[in-house]
Structure 1
Amino acid sequence: NSTLGISGTYLYVTPFDRTDMLGDATGEKNKMSDFAGIISCARSFGKNNDISLGVNIKTLVSQLGDYNSLTFGIIDVGTIYKSPDNGLKLGLSLQNFELFGMGIMFSEISDPLPITLNSGLSYTQKPLTVMADIGYPVYDSTVNIRAGIELTPIENLCLRGGYKSQTESFSGGFGLNFKEFHFDYAWVPNDIGDLHFITFSAKF
């Protein structure tokens, strides 16, 4: 079985005060946003399609103040093993590998993307799913542990909660399904303000 997908993610931050070298407000506002365009493909293998391999190819457009950055050739690759009863899943992935080593460049300053190796597992016993994963940043020695739960109290409705050790913060959200259409919302606290993620998707 093979799957092909196209998606986009947009992050917008409310304009915040611009400061000078001394930290004093200049009276101007800084703008910050990110857009990622993603082409995804995945394929299942094995007698019972119990092993899956997937790849994302990403292009990132970023704005920070008066500067803009374009980065393409960003690759994510991952694999998942599913137990015969689909209750247990084990996963391994590598995120943000750069084919061309462009990084994010504002003006003449370039920063590499945070390449991360992730390993995780989930277990489902309806109506509850529990999951956990560990992220190993290549350029940072800080290990990030994430855990979450998903509860399906009624058909087509999912309630979600999570914890992230790196920021010692909790997050929450929900998902709605209607035939081939899916809506997901997530709230994630952040140092620069609360982040709200809204996703619409469809299967054809």
Structure 2
Amino acid sequence: MAIISRRVSTPLPGKAALTISRAKSLAEIMVRAGGGARVRKVIFGDGAGDIHLYVTFTDFTSGTKSAAAMSKDPQMAKWQAEREAEPSSHLRGPEVYRTAFGEPSMKPVILQRTYSIDRANVQNALALMPELQGIVGETPLMAVLPTIARAMDEMLIVYYFDSLEHFGVQLDEVAMSPEFQKLVTKASTYGTLKNSRLLAAVD
């Protein structure tokens, strides 16, 4: 199991570059505090243009120790002061999630599909993940559940890709296949697909 925190920034008009710069600075602070961080931008789908900052930890204890260390970091205080003095975005989070299948990957492109799901159906939905992994092959795959978040009745299914072109190939060769479509239909008996987004790493 891995723990993942997510911060989502919606840039104000004319402030996208500053929002990205600040997300990168915050990522550096979090790495010093013990997390593994990656900045991503939504390029298609829900929240297009938003900047996401993901930080991963091995367990909840590591995550809370990191949060405590960040609160004592002078660079964190400076970051917060600069954000207050010159806002660049609407910031939401951090929200906290845990992996229920698979592990985070550093591949540059990810597809997130968010399902609304009743807690009673979570285990049945997770039981489909090995079959889904078999269909997508070597493409890294992850199922994530909220621990501290605005919406607690969700499950995120995350697919990782080597590039935007690789994503397109997988859509044609895998997502459109009868096997994949049959499994998606089966999954719809346990949850409802709410939205999806494609994100690319910002390096």
Structure 3
Amino acid sequence: MSPSPVSVRAISRHAVRAELARVAFNEFCATGFNQVTFADLAGATGVSRSTFLRYFTNKEDVVLFLFDPIGDTIVEALASDSRSDDDWHALRRALNPVVDFLIRDTSEVLAFLDLIYETPALSARFREKQFDWRPNIVRELQRTSAAPDAPIVTQVRVAAAMECFAAALAVWRESEGREDLSTLIDTSFNALDPTIAAQTG
């Protein structure tokens, strides 16, 4: 599948959002997530409050911006996968590029995860975001399957896969990145299907 063209405007908007999120994250770490206001973020980033709100409508999404690509990354991995086995193994393979994305700057990602897990509002929004990824993953899994199961079966598999990913991510963060994230995901998937570790390399 050929990637969809991305407009210069979209690239520019993404770059601005990335810079705003970077500066805002430093502000959250220095002052505390709950204490920082949009006026504070505007002052720290050098833009007006109204301009900041054009890029982010709530503080939670400023922090979680880093993780926005994950859902699309999984869908793209499924789309390019040469399916020769079942949905469960395809879902595990689809997380390989997600791991590559997360470990490209382990210290930065772990710092974001620390803030997320230590802030109830962020933790809840992160769970919502993971839930929001599911419909597109379900659709792509059904589209690429040679013999699709009933939608509810695919939905259950995707939900289970996302829970396995979430569990592995939490343990990886608790280990401060010392444990291998890919191995942790294998272990979590393996809890539901013992054949996973031998077939996802």
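Derivation of every value follows stated rules applied to the coordinates shown; laboratory data play no part. Bear in mind that the values here come from a model prediction, so they are computed numbers and not experimental data. Cβ atoms are built from the backbone, for glycine too; each structure is taken alone.
At-a-glance table
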| read-out | value |
| --- | --- |
| If relative contact order in percent (Cα under 8 Å, 6 or more apart) is computed and equals 9, the structure in 1, 2, 3 | 1 |
| Which of 1, 2, 3 yields -10500 [helix-only ellipticity at 222 nm (-39500 (n - 2.57) for each DSSP H run of 4 or more, over all residues; to 500), calculated] | 2 |
| Highest-scoring label, criterion being Rg/Rh (Cα atoms, Kirkwood Rh), for residues 42-145 alone, among 1, 2, 3 | 1 |
| Per distance in nm of label points 7 Å out along Cα→Cβ at positions 106 and 154, the highest-valued of structures 1, 2, 3 | 1 |
